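Each structure below appears as structure tokens.
Just so it is clear, none of the values below were taken in a lab; they were calculated from the coordinates. Just so it is clear, the structure is predicted and the values come from calculations on it, not from any experiment. Cβ atoms are built from the backbone, for glycine too; each structure is taken alone.
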Structure 1
């Protein structure tokens, strides 16, 4: 029996027939990752933009810790969030463990360093090009960070997409805090791991195809945004005003 070819054909049938159970898993994955990115990027963009401009004692230490956080395995993040939300943990009273909210929290913690670090690099590069001009006009740290972030808005949209891709493709954190409960906390990555271990390869492949399709769309959006953002740049008008 040609296991791969048979499984692939069945997987394509599940994908094209829009099976309700299959769609529920995909929809839950997108919802969890979208909510996590909204929370993480709301803070990460602000913090990253400020770090890209601000200069203070201990900044190198902060950046080292931030870069270290990028390499923390997702299962470790899941473990930390699990301990926080467990019954004996400081946030145990919320009752979020093994729920949608717990998965959102875990992914938000995982994505926050990504959004912060990438935003910091984008704004810092812009600061090196335009910071002195803005500073000569009296712009303080926060004003420069806002202006530079707005000027690099297309690049920051790419950061958002990168953060979403990081969230939707991870498996460890949501497996630990969500429990992979069918109909409640099962998402694409955890379902792929479970169905593969059970031997249900068609469903695992169908979810894999869906995940690859999401990643493909994200990469296409990144390419479009990069082309779209090539024209805009921050410059000074003849009167000394900032022109965006």
Structure 2
């Protein structure tokens, strides 16, 4: 599939590290102009996307610099704090980063989306499965997937809107082996480029008939059925109760 993006304007939140950084590099290789916003140092805009004024100033800069947006990639990760430690303020900020910022940037850029525009929201396989103490992150990832199909309907004829749910993605090129890799049906841990390639596909004309969709890129893990004592995996309820249930009961008392 030929995916060239010469002179396309791409906005990427959380573009200074991990999946975002890899995506920036891949778009730039193909001739795109990339506008990053991230808390970390980057060549375009440093700022906190949980802040309304920051989003407005960032959007103003993008439009002032380029006058249009071809692709919006909402990638910045929300906070990961479980119910035992997560405060009201933490949870609200996590949703602001993971859901509200994606909504508000879409609203700000709506008059400026170019013909053939595409929005890609980064969710997570946690939008459909969880383990304890993951509420702030999981709620935000579930929210952005629901926001995706709502926006796809509201932006019909303006921009296609899709989401990606990554599974285990390693950003360090660590040579994972053994059970870490073999548990995946594809027999390896995911890499940032796996998600970047999916983002570019969804932005390209090759995906011109896809909108409102979610693609889970997880090496097949969410399709793998797991039972006690199957394929070498054992469930130890005593350890689970010791780690999660007993402390919770004790705190309530």
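From which structure (1, 2) was semi-axes √(5λ) of the Cα gyration tensor in Å, for residues 108-219 alone calculated, if the value obtained is 41, 14, 8?
Values: 1: 41, 14, 8; 2: 29, 17, 11.
The correct label is 1.
Given that FRET efficiency 1/(1 + (r/R0)^6) of positions 4 and 28 (r between Cβ atoms, R0 = 25 Å, to 0.05), derived from a single structure, equals 1.00, which label among 1, 2 identifies that structure? The value was obtained from structure 2. Set 1, 2, criterion relative contact order in percent (Cα under 8 Å, 6 or more apart): the highest-scoring structure is 1.
Comparing structures 1, 2 by FRET efficiency 1/(1 + (r/R0)^6) of positions 36 and 180 (r between Cβ atoms, R0 = 25 Å, to 0.05), which one has the largest value? Mind showing how you got there, number by number?
Values: 1: 0.90; 2: 0.25.
Top value of FRET efficiency 1/(1 + (r/R0)^6) of positions 36 and 180 (r between Cβ atoms, R0 = 25 Å, to 0.05), among 1, 2, belongs to structure 1.
Here distance in nm of label points 7 Å out along Cα→Cβ at positions 12 and 116 is compared for structures 1, 2. The highest value is that of 1. Between structures 1, 2, the calculation of distance in nm of label points 7 Å out along Cα→Cβ at positions 84 and 228 yields its largest number for 1.
For which of the structures 1, 2 does the calculation of helix-only ellipticity at 222 nm (-39500 (n - 2.57) for each DSSP H run of 4 or more, over all residues; to 500) return -10500?
2
Each of structures 1, 2 was scored by distance in nm of label points 7 Å out along Cα→Cβ at positions 92 and 172; the highest score is held by 2.
Once distance in nm of label points 7 Å out along Cα→Cβ at positions 44 and 188 is evaluated on every structure in 1, 2, the highest one turns out to be 2.
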